[in-house]
Structure formats: structure tokens, C-alpha cells
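A.B. asks: Got some structures for you, see below.
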Structure 1
Amino acid sequence: MNQVKKDLMFSVGGLIAGIIMIAIFLLGVIAEKMSASMVMGMGIGLTSVGVGLTFLNLKAIKNPEKVEEVEINSNDERNILVREKTSAKSYSIFIYVEIGLVFITALLSYKEVSLLLLALVFAKLVVWFLLCIKNLNKY
């Protein structure tokens, strides 16, 4: 039940942030047209997701048996193992995709973009390596 309450707070926060963004757009605080349109789009997106998730979480609070069943299933050891393996595999795939993007941008002579992507891939690998060391020492 605690997770549902946290999700409810998160959805209400998104709803409030969306309403604030829509108000900023309507009040004309942002003068640049592209930035204002982006703020309006993000505000509509956050508001619609916030409303939907708020109703979903309020409905879940009224049915505690179902919430308890979902929480037990999400904390099941088998499900945790499957999630971790899926995350690791998708991470590995996207490292190769990002390295491919580095090569493509380098071949197209986009030096700055290529260097930026390379720095991001390198930073991601360093963080992954440090987390591996931490978890190996922990377990």
C-alpha cells in the first residue's frame, strides 16, 4: 500500500507541474515561440498523465487486496531476476547502438556530436564499471 501512496504523490506532483507549465504558457512568461510551445506541450503531457495516474491510484487505494497481491508479485525473487537480466541485456544492446551512432556521426564529419556521444558512452561505461565493483564487493 505504501507504493500506491508514493505513486499517488508522484502523479499529483506531475499534475501540479503540468498545470503550472500551462499557466506559464497562457500568461506569456516565455517570449520565445518555440520554447513557449515546448512548455505548453510538456504541460499538457504532464497534466494528462497526472490525471490518469491519479484516478488509477485512487481506484487502487479502494481495493487493498489487489494492491497487496501486485506488491507481492513485484517483489517475487523470480520476477526480480527476470527484470535484472532484461535490464542488463537492454543496456548491453544500447551500448552497441550508441557506439554505432558515434561511428556514423564521425563518418558524416559531425565532430562535435561524435565527441559528445563518445563522452556519454564513456561516462555510462565508467558508471557501470564502478557499480559492478561496488556490487562485487557487497555480495
Structure 2
Amino acid sequence: MVTAIAIPLLFLYFYYLTRKERKKFYNKWLQIGKVAEESFVKGTIVGIREKTERYYYHYSIYIIDLLLQHENEKIAARIQFPMTDSLQKPSFQIGETIICYGQWKNQLFLFATYQTTSTVSKNLVYNIDRRHRRQGE
């Protein structure tokens, strides 16, 4: 009699724990590409490596590792996305100059937003042509 009550309760308890854990990992998986913009890195792309990693059970993430060179310094930068049906991967080319906005994690620069050479030059032209106002105007 006790086992007829205890076993279903144990099943329900572990089902509840599993469901709670799965929701937590699903939310973390969706937030994987969001990185705080604390600093920026500028450089020319020397190497590109794309890969897919398993995050949690059937959730996967898509990772693009860039090797940037600024003067004599080489910087490893990474952008990550959750693998969803609506994923649009950015395309990078070797030799392209890029500015990445993100944060440092150990020796790796994680970024979510970036500007390529063409976008940077358009913004510079826009900033030069734009009339700057003083605070009182």
C-alpha cells in the first residue's frame, strides 16, 4: 500500500525537477548570444573557424571563432548563437577589418555586435558630415 503511493510521488517529484531544470537550460540557451558591451576590439581577420557544439540534450549552439590581428597583436574573438530555425549566420571574410563590441572572458573576447569595414566607413562619413551641437543649442 505504501509503495503504491510512494512510487508515483517519486515519479512526479523527479518529473517536476527535470522540467524545472529543462526550462532553466532553455532560457540560458536562448540568452547565449547576448553579451554585455563593455569594451571593443578592432583588427583585421586572419583566421575563421566555424563549429557547432551541443549545449544541452537537443539544444545546440553555433560558434564562429575569429583570429584578429591588430598591429603585431593577435586576438581571439568569438560570436555564439543558439541553433534555431530562424538562425541567420553572419559571413566574415579573411582580410576584412572589423570592430567587435563585447567583453573579455579569460583570453577570449566574446562579442555580439560588430561593424565591418564598409559599415565603419559609412558611420565615419556620417559623423563627419553631421553638424555637432553644443549642449545649450
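A.B. asks: Output the label of whichever structure in 1, 2 has the greatest value of Cα Rg over 2.2 N^0.38 Å, for residues 32-71 alone.
C.D. replies: If we compare Cα Rg over 2.2 N^0.38 Å, for residues 32-71 alone over 1, 2, the biggest value is for 1.
A.B. asks: Another one. Taking semi-axes √(5λ) of the Cα gyration tensor in Å from the coordinates of each of 1, 2, which one would give 34, 31, 12?
C.D. replies: 1
A.B. asks: Ranked on distance in nm of label points 7 Å out along Cα→Cβ at positions 40 and 80, which label among 1, 2 comes first with the largest value?
C.D. replies: Max of distance in nm of label points 7 Å out along Cα→Cβ at positions 40 and 80: 1.
A.B. asks: Oh, and also: Where is distance in nm of label points 7 Å out along Cα→Cβ at positions 48 and 88 largest, in which of 1, 2?
C.D. replies: Going through 1, 2 one by one, distance in nm of label points 7 Å out along Cα→Cβ at positions 48 and 88 is largest in 1.
A.B. asks: If helix-only ellipticity at 222 nm (-39500 (n - 2.57) for each DSSP H run of 4 or more, over all residues; to 500) computes to -10500, which of 1, 2 did it come from?
C.D. replies: Label of the source structure: 2.
Read the figures in this text as sums done on the coordinates, not as results from a lab. Note that the structure is predicted; figures quoted are calculated from it, not measured. Cβ atoms are built from the backbone, for glycine too; each structure is taken alone.
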